[in-house]
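What follows are several structures.
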Structure 1
């Protein structure tokens, strides 16, 4: 849903959400463009709907990008532009919490940039980054990429790096992470910031250790240990 303020990153599980994923011409959110967006809507932990669209980026897709996502210029030649597709995604997601892998550092930057460019508005939806959850729940893993998490949970990785396949994979990963978050050992080890909903981390200061919000400097909440 669009509004005047950006949604917050929160670190928790929710049973109702929209998991989404982008494929782009590259990794620079200042110059690269979206070429595919997909989403899976979940209510009560059950998939109820899906959304997927190719996008004409109005630029040539670099070869290195096509080698990863297997989307080529001829596939998007007659596709709608992102202003149309992003409006459809906004209608699909509504007010639901958004979920994705590495979306805090990547996907959210693209959709917020373009929402502001097209309409002077931002997505106000709170969002959950499964990369952040995985790093807290599965510190023993050396790799927290989406495919590595899928393999850890014995989830198929067929079709990886196309947006809808990644959404379906990530939805299953998120449900597993949600179950992990409820285990006694993990619940005991994790602490959530009461101000912004992100993980607290132990930090060291002049007077010893303290709890500091991982959302710093956006959130400066602290607690004594």
Structure 2
């Protein structure tokens, strides 16, 4: 039964929608946490420490954090796999290009695939930069996330990578949220305008919220 659902286009779109909403919820929480950096090193570092001890003593040190990471990895893999397979299926169904291009397709719709690739590469860089410290500039300091963030956004390439990725994220959310609502049956003729407005607001707030951190470092508000 599960295999039959997965093999169908509807099943893959449902997986994409659910996994996308899981990641969207995480992004909202993550953005709020990131903005704590404007309250100083002490509060930001305390927040980073709290993420590792949340759930204690029932949960061991970092168990909750690793549980969240596992859920996110599963969501990302499921989302990317579904998107790739649906894309391949769509190409096979239309082996020849349209004679006339669709003029009404939005920029976000046309760039969903490239946006997904950009975000996938960004996730790898972001983890290697601020989680493992493998590609971190200026010497990664364990237990000092505030300083690590400042180090990253004190480099021109750190800012460029992050800003480009967040702009791609905004476009991805703008189209993806509305698509997920349609797939899960929340869309209707009367609700479409509200859903599109919600998608636009979410995309704008998340993009601005995430970009505020490198801007804060560049302007000296965070140092």
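Structures compared: 1, 2; top value of distance in nm of label points 7 Å out along Cα→Cβ at positions 178 and 194, i.e. the largest, recorded for 1. Given -25000 as the derived value for helix-only ellipticity at 222 nm (-39500 (n - 2.57) for each DSSP H run of 4 or more, over all residues; to 500), which of the supplied structures 1, 2 does it correspond to? So the calculation was done on 2. Looking at relative contact order in percent (Cα under 8 Å, 6 or more apart) over structures 1, 2, structure 2 comes out largest. Name the one structure among 1, 2 that P(r) over Cα pairs in 10 Å bins from 0, in percent, for residues 10-113 alone of 15, 46, 30, 9, 0 was derived from. Going through each structure in turn, the value belongs to 1.
When volume of the Cα convex hull per residue in Å³ is computed across structures 1, 2, the figure 141 traces back to 1.
Quick check: 2.6 is what I get for distance in nm of label points 7 Å out along Cα→Cβ at positions 18 and 122, calculated from one of 1, 2. Which structure matches? Structure 2 accounts for this read-out. For the set 1, 2, ranking by distance in nm of label points 7 Å out along Cα→Cβ at positions 130 and 210 places 1 highest.
No lab work stands behind these numbers, since they all come straight from the coordinates. For clarity, every value in this text was computed on a predicted model and none was experimentally measured. Cβ atoms are built from the backbone, for glycine too; each structure is taken alone.
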